[in-house]
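Just so it is clear, none of the values below were taken in a lab; they were calculated from the coordinates. Nothing here was measured: the structure is a model prediction, and the numbers come from that model. Cβ atoms are built from the backbone, for glycine too; each structure is taken alone.
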Structure I
Amino acid sequence: MFRVWGPSATDYPLSMTVVADLRRDGLPHAGEATVAALSGGTVVGLGQARYVEALDAYRVFLTVYSDGRSGEPLQLNVYDPTTDLIYPDVAEVTFQANAHLGTVAEPFQLTYGLQADAVTDPEGETPTSFALQAAYPNPFNPMTTIPYAVPQRERVVLDVYDSLGRRVARLADGIHTAGTYTARFDATGLSSGIYFARMRAGRFSAVQRVVLLK
């Protein structure tokens, strides 16, 4: 798991808090997962999922510390004891002193381990090129499906970003064989607005806009 680390208010005088809704494979997480915030590979905050009886749901309460660097990018990793795996780069946030990202009622969304579904082509045709296809529905609330095509064996990463360039979800990350796939973006807990789905595979990169209307 993450190495033991004890933040000190003396060494790191500034902090921010994150309250997150943790989802695995698109479903609310029910268990004691751990979220770590990293800056340049160094752990600067740890938080565990805790059950909130009033909501009948789990929330991650994370305090992140900093030495005062403004706008410091932080990577959020998840350790899931049920799989005994660390899921890296689940999301990226920017450190802001004394800021509060998410609340118990309206938490920051953290999604990990989501695997895309393969779609069987009834004509048995293999895609001839990479493609990020139109999401449906779009606009949507709270879930949309994003299809994409893969012509050859390749690692594919599909992320969603908000209008400020912050990653809010990773929908797929892994080696894909040739075929057509769909990924589901669940925006529960996110605010209405414009989001951008970005697909990367080898040298291929594509972005499309999706609109969340609540």
Structure II
Amino acid sequence: MHEPAEKRATVSLLRSFRVPALTASAMTGATAVVTIANRLGELPLSTLSATPQSIGEGRVWLLASSALLADRPAIASLLGFWIVGFAVLLVCSARVAAGAAVGGHVFSALGVYGVIGLARVADPHAFASVVHAADYGLSAIIAAWLGAIARVLWSRHPDRVARLLVVLGSLGCAGIGLLLRPDVTFLDTEHVFAYGVGVALADEAVRRSLARPSRQLVAATASLFS
């Protein structure tokens, strides 16, 4: 006896949700474990969080570890991370989602730290309030994922109403972030950088242009050992 078409479509839809949901849950769960360990005092913030000063001193591994810890409010941050992670895996490929996460988190921090560093060359007292400020959390990754989602939806739905909804959705997400963390500093401009990284990496033309020099670099490196 054949299943009704509606039931088959529902089952297929639920199956398409399974991998994104499990992947988002795994990422969120890992971050929750690190966050709980930090809150209980088992993992000091100084061993995980980046600061402009620490990166300038060469402790670049903190760029990676700072993405393992949810900022306050932790529950809202973890929930948002799961929701946007699930959404980006539905809309984008896993490669784009991963690239946006890594690129958004790392390059947004380096971009803002670079501005701070250049400013302090001219004025050693510039940005004194944030040079040693702990910079960690999931928000840059979330911003990059939102940028990737926005870019894909912008391309898929060219009509004005749909694109207006994309813009309003992006602004709405920014508003939610400000409501949760109204005490912004210059370091929070990372979110703008991260959003831009997500938009760029979700653009196929940009990815192709980045892939060519990457392949050339790999080939040149391989030739050194041949």
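Laid out as a table, the results:
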quantity	calculated
Structures I, II, by distance in nm of label points 7 Å out along Cα→Cβ at positions 43 and 67: label with the highest value	I
Cα Rg over 2.2 N^0.38 Å - highest-scoring structure of I, II	II
Which of I, II leads on relative contact order in percent (Cα under 8 Å, 6 or more apart), largest value	II
Structure (I, II) behind the derived value -24500 of helix-only ellipticity at 222 nm (-39500 (n - 2.57) for each DSSP H run of 4 or more, over all residues; to 500)	II
Source structure (of I, II) for distance in nm of label points 7 Å out along Cα→Cβ at positions 35 and 155, computed value 3.1	II
